[in-house]
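S.K.: Take a look at the structures listed below.
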Structure I
Amino acid sequence: MADLAPLFARIQDDLTAARRAQDKDALLLYSSILADLRNRELDSSGPLSNDDVVDVVRKGIKRRRESQQMFESGGRAELAAREAAEAARLETYLPPAVSDDELRAAVRAAIAGGAANIGAVMGRVLPQFKGRAEGGQINAIAREELAPK
């Protein structure tokens, strides 16, 4: 596996460190994320970029947040806490979040550039922040900005 994305390599290094430290929880977490990454690599039939790795990590975080909510609603606080801890550990691999002000400025620029509906605004703004901002967050700001005042 030559030409690994730096983030992919970092996760592999963390897996190795977890093995050495005999940290079973971290080992399970990193193993599952690396399996997801390898599956994605097979699907794309080529090496993964950092954006691909970030996308897989985001999906892993989303899956753990959903599990956390289900465990909380089922009264399983210890399992919910474990899922929350795993999601927090995975969040360390994400790039720094984009501020609402920066997103709002990009949305306003898209509207000023002629995007008159939510689809057009999302089409222009979402690619700029791929991997750094959630689509739902951008969508909410775009709806606010497009709302009649």
Structure II
Amino acid sequence: MEIILKKDIPNLGFKDDIVSVKDGYARNYLIPKGLAVMAIGAEKKMLAETLKQRAYKEEKIKKEAEEIAEKLKDVKVRVAAKAGKTGKIFGSVNALQIADAIKEQCEVEIDRKKILIDGDNVKEIGEYKAKINLHKDIRIDVKFEVFSE
């Protein structure tokens, strides 16, 4: 079944994308939760008009994302965490802490929902990578180091 996404959904697509999914997933989850609508003739025409009007705004947003990507290209972010003698962190380092560290060290504000950490959570001191989805077409890998406070 073809649907039009109303919100960004990880591993499926971005807002206003037309994607094909299984019927049950669309009817039982995406459509009732308001995450998508069925892609029928009228909906496709409305989507085309909306995308046409939004095209010039999209270019501005893409340029901003490219500028942020350029700033973060060779940056290594340092995140402090309380840790034991063995190097294990009390708790874990998540996307919110990485977003705060980037804001503090690079003066760039990034939404924590756009940061994906390899392996979900970091529970030990060391160096890791995080993927940041700045824009639909622009993704960047940022290295971060977790050190003991």
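S.K.: Given a value of 45 for volume of the Cα convex hull per residue in Å³, for residues 8-47 alone, point me to the structure among I, II it was derived from.
M.R.: I
S.K.: Given a computed value of 17.6 for mean count of other Cβ atoms within 10 Å over residues 80-87, which structure among I, II does it belong to? Present the calculation step by step, with values, prior to reporting the outcome.
M.R.: On the way: I: 17.6; II: 11.8.
It was calculated from structure I.
S.K.: Match the computed value -10500 of helix-only ellipticity at 222 nm (-39500 (n - 2.57) for each DSSP H run of 4 or more, over all residues; to 500) to one of the structures I, II, and report its label.
M.R.: Only structure II yields this read-out.
S.K.: Say we calculate mean count of other Cβ atoms within 10 Å over residues 72-79 for every structure; which of I, II gives the highest result?
M.R.: Numbers: I: 11.1; II: 14.4.
Across I, II, mean count of other Cβ atoms within 10 Å over residues 72-79 peaks for II.
Computed from the coordinates by the stated procedures, all read-outs in this text should not be read as laboratory data. Computed from a predicted model, the values in this text were never measured in an experiment. Cβ atoms are built from the backbone, for glycine too; each structure is taken alone.
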